[in-house]
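K.L.:
Next up: some structures, all given as structure tokens.
What follows is calculated from the coordinates using simple rules that are stated; it is not laboratory data. Please read all numbers here as calculations on a predicted model, not as lab measurements. Cβ atoms are built from the backbone, for glycine too; each structure is taken alone.
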Structure P
Amino acid sequence: MKEDRDYHEMMIQAFQEYFKYHNKLLADCNVTAGVKARFWLGKIKEAATLGKREILKTNKEIKKSRNGKPGRPKRIIKDK
């Protein structure tokens, strides 16, 4: 769960920085702002990759717990 927060926070910060520099680029046609915007796009991609790895890891754990059976677990019907 801590990793969840880490890559989410990293992605939020990267989005904020990207939009800041992207707006500067559009407003001023500033080349330096364009370079920094591309840098932050790379950071967004890194955070997304970390999130994807975490999701895949969780899915593997779930699949392993079901002994490799696909789909939802069978419904347990209790006698009344």
Structure Q
Amino acid sequence: MTWYYFYIFIFCISAYFILTDESVSRAVFYISQLAKSKYELVKWVILNDPRNPIVKYLIWRRSFKLAEQLRKELIESNDKTSK
């Protein structure tokens, strides 16, 4: 139970400094923006980096589906023109 009081004490002190000192509040804001941008960067790397094997598979699958669709359209257009 004493750990809760310690956490509440730390939170109250940091809230006091954020509310009373403008430079501390700006620093907290900039740190939160930095954390957000780092999170977005990591998210992009995980979802879009072509060195990632999962992304390689998804790109391959999407390309394979597109190739099948184009092949089907070419065959249909060739059948129409040959008649």
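K.L.:
Using the calculated result 2.9 for distance in nm of label points 7 Å out along Cα→Cβ at positions 34 and 58, pick out the matching structure from P, Q.
P.N.:
Numbers: P: 3.9; Q: 2.9.
This value belongs to structure Q.
K.L.:
Quick check on the output: 11.3 is mean projected area of the Cα convex hull in nm², derived from one of P, Q. Which one produced it? Please report the intermediate quantities before stating the final value.
P.N.:
On the way: P: 8.5; Q: 11.3.
The value was obtained from structure Q.
K.L.:
Starting from the value -28000: which structure in P, Q was helix-only ellipticity at 222 nm (-39500 (n - 2.57) for each DSSP H run of 4 or more, over all residues; to 500) calculated from?
P.N.:
Working: P: -28000; Q: -32500.
It was calculated from structure P.
K.L.:
When mean count of other Cβ atoms within 10 Å over residues 10-17 is calculated for each of the structures P, Q, which structure yields the highest value?
P.N.:
Numbers: P: 15.4; Q: 10.9.
The structure with the largest value is P.
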